[in-house]
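Each in structure tokens, the structures are laid out below.
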Structure P
Amino acid sequence: MRTIALLLLAPVLAVAQTPAASPRFEISFAKEAHAEPITGRVYVAISKTSDANRPPIQQVGETGVPLFAVNIEQLAAGAVATVDAKTFGHPVQSLRDIPAGEYWVQPFVNIYTKFARADGHTVWLHMDQWEGQHWQRSPGNLYGDPVKITFDPKSSKPVKLVADKVVPALAIPADNDHVKRIKLQSQILTRWWGHPIFLGATILLPKDYDKHPDTKYPIIYDQGHFGLGAPGGYEQTSGRGGQRGGDFTSYWDADGTPRMILVTLQHPSPYYDDSYGVNSANNGPFGDAIMQELIPAIETKFRAIREPWARLLTGGSTGGWIALAHQVFYPDFYGGTWALCPDGVDFRYHQIVNIYDDANAYWLDKGWMKVDRPTNRRPDGNIQAMMKDENWYELVQGDHSRSSGQWDIWEATYSPVGADGYPAPIWDKRTGVIDKKVAAYWKEHYDLRNILESNWPTLGPKVANKINVYVGDADSYFLNMGVHLLDNFLKSAKNPSWTGEIVFQPMAPHCWGPPMRDLMPKMAAQIDKSAPAGADLKGWRY
């Protein structure tokens, strides 16, 4: 019997000892493209189509083509980074799940920089090259041309790819009589990050600025994502001055328009295309740098009225949050904010996740089933993407909040520093389980409604007449819900009462808000109400 048993087991043992097929890509980079070893992240994108305008690496996204990636540490030119069946990908999590067939594949290398920070932590992140933290087009990063292959998930034969090309430098738009740009190295941020960090601004001057050399002007800080185009969409056909606001150029230059200086700021961080404009445990003292270095440089070079009543804020989405946050965190410095479609202003609705009460960001547990949370919708209710997918795509782009994506910059801005020097996650990126200690930190430091409500006796007298918010009531990212909670508080606030406005546009998506040509008369009226006796309210109205 014992002999028979052994004979029966023999085939089973033989099968168990046979290694399973492990499809894999072996990616290297050419010495001619980059001579030094690289610490960073290596990607391979897989697509059924490819052309000059949309190679595979440009087709990735939360609902895009499969992307796989691994970290590399001091990888030398010619050495191999392996993406195999164990490598986490999105939207397909394993190479084994890619069906057999013909595909276009493309390698890419995102280069990290070492930052020995003043807080004692050393981290590796991508250093922005003034492109706004878009790794696919960041100058100096490496890529290879797309290659057409026949893929077999049951084959162990490696597919070899080489990144032998360098992403070129980006062209900076030229200044003209109307639009000026400045860029400076921040000493505050450079000391903190242990590496040169730069700030910038693009300035739109009022009509006939040079013809009125003695005139000083109110100044509007229009907050938002990184960009070097003219503020307000001046001389453009799209953006806030174009498709959303009509012909902003004609309005800006027309008779009767209040003459103001309009400014957009550039403050990309090693985590994102903008820093969110505030001091942060992970991003560093961007708030201090903007307030103490960048704004003084702007207002010294250009003839701004350097008084709070003439210093105004606006912006949309990310910029809407910054515009509101700066009014809240620096209440004596600004004379009013007109925030459009702001990111979550109350973390009981971080999009649609209540980080304080919900257990999981990705699913609602219904007992016998879990219901996916959406992250993006159309005004008619059709869902465009799910929370888990957007977060998993970010995780493939970069671990430790290094994706340069939206959820990761919220962690880099709002979270405490983790033990490894990177942001403490608000939730587990794979499972969606929320960390309540991190949530409590977010509430205390960056929940704008909570900060206003908790500090209204001291903040209220400074901001009660300065807060205005606009949002579509079918915002694509559910941002209207946090604004409703802010609205509830402000309407109930006493001593003093709030006198601004919050407008919900029915059925409007992200990022609805009044165009600049409609906001500027509101801003001029605010200046008239808040300017002290004797202030010049006529010189800049020509």
Structure Q
Amino acid sequence: MEPVTDLFARYEVGPVWDEMFLESGAARQVASDLHATLRSLSSQDLEDRCAERDRSFRDRGVTFSLAGEERPFPLDPVPRLVSAQEWSVIERGVAQRVRALEAFLADIYGRGQVFADRVVPRRVVATARHFHRAAAGIAPANGVRIHVAGIDLVRDEKGEFRVLEDNVRIPSGVSYVMENRRTMGRIFPELFASHRVRPVADYPAQLLSALEAASPRGRSGAPRVVVLTPGVHNSAYFEHTFLARQMGVELVEGRDLVCRDNVLFMLTTAGEERVDVVYRRVDDDFLDPVQFRSNSILGCAGLVNAARAGNVTIANAVGNGVADDKLVYTYVPALIEYYLGEQPVLPNVATYRLEEPDTLAEVLERIDQLVLKPVDGSGGYGLVIGPHATDEELVTLAAAVKASPRSWIAQEVVGLSTVPTKVGGNLEPRHVDLRPFAVNDGRTVWVVPGGLTRVALPKGSLVVNSSQGGGSKDTWVLADPQSEAPEPATSAPEPILSHSSHPFDAGPQVGPGASNGQEQQQQQARTC
């Protein structure tokens, strides 16, 4: 057997916060057991476990679409550890942020008091790409607009978690959190024996409970919940099918739904069935051809009016995307103080608003030192990291920023923390972020103990997005010794028993969409 120390032979602790090693090279206390286990492995042993990982993903069809090609979701075999104390801060901070954004969305689509009190300028919201006047006046049954949130966090050079951006429109990636855990249980059962890992398999039950709580007819009416997908061409289609199956609800496309007299029905082989809650994975622009894109076949005509009439709940709500706008993001600390009377638990990354002339001039002078982001971007598209950009790219960027300052924000470069990651036959440090997922049922905001850790695979890269070729890690939140039991090594999420039939029991009554529908599905494809 080759020397076990070879796995860390090329590991160099850099100037950023490394989550396994101290600057001295000694393992941090939280990672000491993991470090010891990894040192006991040979390169071949790790390769064998990765082969088992790949077989597991292929057998279960756990895929992600990248550049039009379906491939197994990239899971690094080394888990990321988060201590119970660290998670307590993250949990409180994420829940606080969701509550503040919930209040903000209710306000801007209602009375607009936040404008009258000059906390946020009205023009910031009015010019946001995903602010929709069609959402004004829609009052959700239990007051919830953000049923699911994904708050992206990074860990800076001092080890402090900071919020990078908010995702309260259609956050994706939670299915990979659960599938990653199940696969890790197969390839590293001994690690679960030596670590008390909090489980993540409760997510589908929590999500279903929150969706049923949002039913206009209340829980007593056996609410009918469906998952609305744009179809198989969507990059997150695996997640749509996974969540529908785990919750025991129907997976539908727009052709399976019809609105009549402001009531939504699902077409089944047994006839029409009323729908109470639509967990939509379709963007606003494609959701209702009456209100948005008239040529869309991905949604259902009349859906928004049915929601306005109080006969169906759309989760997440129409118009939530204004809270994802990166210019609005700069106001969230103030919104937390305004609506909750609290100080932010999780700070923002230092960010500059370019509409202010003095700030714009300063940013243009330092454009090669900053990160520039389009305010309505996602998936890492359009992002420019100044220190890594060419002179030509910076000139083009400066012209774009000058032409439309409202369309951009600037942020200081954050030296994202690093975690040991398999590179060839060795472990090397790679930068990571973290997307915790929160579920809001109107009474509490529950944060799944873990989240999706995304890892930038190229050396030195800070772009972790899956759509840009990034990978993932299983995120282990370690429990306190006297809390819940550790995650079983062979844990696997099982379908939830509910009143709903199996997702595939009811077949659609309309034939496959035309080719222009496929084009829309591709255009609307979401990324993690």
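Derivation of every value follows stated rules applied to the coordinates shown; laboratory data play no part. As the structure is a computational prediction, the values presented were derived from the model and not from experiment. Cβ atoms are built from the backbone, for glycine too; each structure is taken alone.
Structural remarks
- With distance in nm of label points 7 Å out along Cα→Cβ at positions 154 and 170 derived as 4.6, matching label from P, Q: P
- Relative contact order in percent (Cα under 8 Å, 6 or more apart) derived as 13 - corresponding label from P, Q: P
- Computed 155 for volume of the Cα convex hull per residue in Å³ - originating structure among P, Q: Q
- Label whose coordinates, when distance in nm of label points 7 Å out along Cα→Cβ at positions 74 and 458 is calculated, return 4.9 (choices P, Q): P
- Source structure (of P, Q) for mean count of other Cβ atoms within 10 Å over residues 42-49, computed value 22.0: P
- Source structure of the calculated read-out (helix-only ellipticity at 222 nm (-39500 (n - 2.57) for each DSSP H run of 4 or more, over all residues; to 500), -8500) within P, Q: Q.
- Origin of the value 0.95, where FRET efficiency 1/(1 + (r/R0)^6) of positions 402 and 442 (r between Cβ atoms, R0 = 30 Å, to 0.05) was derived from one of P, Q: P
- Taking distance in nm of label points 7 Å out along Cα→Cβ at positions 106 and 210 as the measure, the highest value among P, Q is held by P.
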